Structure P
Amino acid sequence: MLAGWFAQQGVASIEPSSRRAAEPTPIALERRLADRLGATVGDTLELGLDPAGLDRRAVVTAIYEPAADPSIITRRELYLRLHLPDLAALLGAPDRVDRFGVALVPGVPADAAARELNRVAFGYRAFPSAEIANESSQTFRVVSRFHQAIAIISVVASAVFLLCIMLLKVEERRRDAAVMRFTGISRLTIFTALVLEALLVAALGSALGVLLALGASAVTNLYYQRFFDTTLVFSVVTGATLRFSVALSLGLGVVAGSLAAWRLVRTSPVLLWGRG
């Protein structure tokens, strides 16, 4: 298993080579790096810390797709992997590591294991992986809160806009409401009809909004995945988000329709007809 890795930018330089040497070092290339070099499995490369002193031969034994990691996606770094002894020999720093992971058996709390390791630590510091992930995600948390603020403002603005639209729509139908009242149709029936109409409008708007969200999410992923050349998913429209959005839209539609309908049915039909 390939255990060591380092960045090609600023750490090592590699280039294709046709020279022969004994026992080439096995390496694995990240797909983006392999595409840039035009390398395939079985190719021989020259490897070294200095472009002027490429003194090691390496053979590509694997090409891998790195795990999608949002914390490193903007660094635009290219990676290759070596066996740990080969990496130590290349760097000239045996028995030294920057970091390593420890797998715990099921049932062992990560926090307790980290405390115990730190109690006997000498030259290292142990952290639970969840804590490291939390620290590296602070930027994304800020962006998430910013998006939540935008969403709240958008919902409030859309609610006011919807209420205004419903009031205008109901005002245009005041003569129809007056005629229905003159023919004996009850206020409750008129109120219910107007609320159902508002609910239908909200449902159609919700369907349009869902299609717009899915389309915007797909375009966002398509653009940024190509821009960063990654499989990382940048935008996700979850079922929970859709359910909440549709429920909120329908609720706002019912509230706006109810307010507008109540304003209409409580007015005398004589006044409604006279204002027509």
Structure Q
Amino acid sequence: MRYIAPSRESVDPRVFARWPLCGWREYAAWMEGAHWPSIDDLNAAWPAGQRERFVAQTKALLDDGLHYEQRIAEQGEIATREANWHDLFNAMVWLRYPALKRALNARQMADIAVMGTRERSRAQYALTHFDEAGVIVTLRDRRLLDLWDEHDWHGLFWRERAAWQDGRASVQLFGHALLEHALTPGKLLVGKALACLATEGDVDAVAICAQGIEAGRLLRDPLDLRPLPLSGLPGWHPDSHTEAFHRHAPCYQPRREGRAYPLPILR
């Protein structure tokens, strides 16, 4: 069933104090203010020297005949519906993670050159899934990856819940559809994840993933993405502080027979 976001005036303000939306406080005025930000407001937030710009998605714009990705690649124009949650969150992700967005666009364009604009490759499906629901997970403890591989959600999110707070595991949310879904209180969120296993020192997982995506090493198939029930993370669901949630949450699905995940990115 297609998700329909609540109207701006009917959003429960408490959702902005809970993850993941509380992690985007630099855009609080855009999310929580009485009025929608304008296209000019969005563009004013770009750092100097950026090529891309948000443009209002109008009939006149769409009549240029260009694919959404082509318009970005060739003209730097990101078609954006005004007064629309989904596109507002997309703009916020562009502003925070431009290198990842550009990498996805470059890969989409490479496949459009082969497939045309009517057919899509499996890589394009993977790229779109990550664009909409992607998260990057950095782990510093191999045992957590083993629990994740086995879909041992009780172990990963309850027995090892401290790992998500002490730095052994961290999540960077990229998918703008996840932010939109978080507008509904208590909605169960499941991300499509790329995993990075950090062995020592500081790791810029976002830069590593952007480079891997653009080079075609990552997101070659939807099965390259791991499901991660984000609602199990501490503070991401009203009931995640109870053990019962981690035993019975509908978002905790068993691993399908024969399903295997790609090795994590090692750094």
Structure R
Amino acid sequence: MSLVPTPIGNLEDVTLRALRVLREADMIACEDTRTSSVFLRRYGISAPLVSFHLHNEKERLPQLLQALREGKNVAVISDAGTPGISDPGFLLLQAALEEGLEADALPGPSALLPALLLSGLPPHPFFFYGFPPEKPGVRKALFASLADAPWTLVFYVSPHKAERQVSEMREIFGDRRAALVREISKVYQEAIRGTLSDILSRLALGVKGEMVLLVAGRLEDPEDEDWRLFADELLAQGMRGRTVVEEVMAHCCASRNSVKDYVMKR
């Protein structure tokens, strides 16, 4: 089996390898046969389609596993992007690997990395969650657990839930820098940058389409000397500067540039 990424907007955003794998497939498992047919017809791909979405994933699993056991080439695609991340596919991949069946995941289109770069926020390190939990209590607990994280936070959000969720983030995180990147690789692609309050103001006017929300990590407190003390201890032990920087970044909340500048001056 192969997890095959498909375009998230512009139908030209597909690899030659992906097209070859789809043409060689004995069957293609897809979320919506109507949506996938538009893309497949564009490239003359006529393999039989089998619906495989969040509501029938567990029920369809035995059929697809049996096809793999029989040696058939099964390709899995989502409506757009890379299957198995926030779309169906991972259960089949996991089951196939557990049985020792051949499995592969092709590189290709995904909304995650373009949104991260277009946000203007630091691209590394970052934390990707996917869609926030549906239950308010669980969702707020998640946001609270990330409040002190120094990494750029990345979420997929739905248009009709975004305003409420961004409001919760502002309440928990404070009014941090943020970006809402929508309709990536489509005609109306847009990157809305500013603070969480700016994002809320824009959402109040109505925003549609596929969205990725990115929020800056917690900024270093200028009065917080903990990481400097930690760096001093490591340097006193004879640790090399580069290693000290990595250790501080792994254990403390501080910007990499601040740490590097501090260590170089010691």
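We did not get these values from a lab; they are worked out from the coordinates using the rules stated. What you are looking at is a predicted structure, and each value in this text was computed from that prediction instead of being measured. Cβ atoms are built from the backbone, for glycine too; each structure is taken alone.
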For mean count of other Cβ atoms within 10 Å over residues 103-110, find whichever of P, Q, R sits highest and give me its label.
Q
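For structures P, Q, R, calculate distance in nm of label points 7 Å out along Cα→Cβ at positions 39 and 95 and state which one comes out highest. Before the final figure, lay out the partial values.
On the way: P: 3.0; Q: 1.7; R: 2.2.
Result for distance in nm of label points 7 Å out along Cα→Cβ at positions 39 and 95 over P, Q, R: largest is P.
Which one of P, Q, R has helix-only ellipticity at 222 nm (-39500 (n - 2.57) for each DSSP H run of 4 or more, over all residues; to 500), as calculated from the coordinates, equal to -12500?
Details: P: -18500; Q: -10000; R: -12500.
The correct label is R.
Could you figure out which one of P, Q, R the value 15.2 for mean projected area of the Cα convex hull in nm² was computed from?
Numbers: P: 23.3; Q: 15.2; R: 17.5.
Derived from the structure labelled Q.
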Have a look at P, Q, R and say which one yields 3.0 for distance in nm of label points 7 Å out along Cα→Cβ at positions 47 and 199, as calculated.
Q
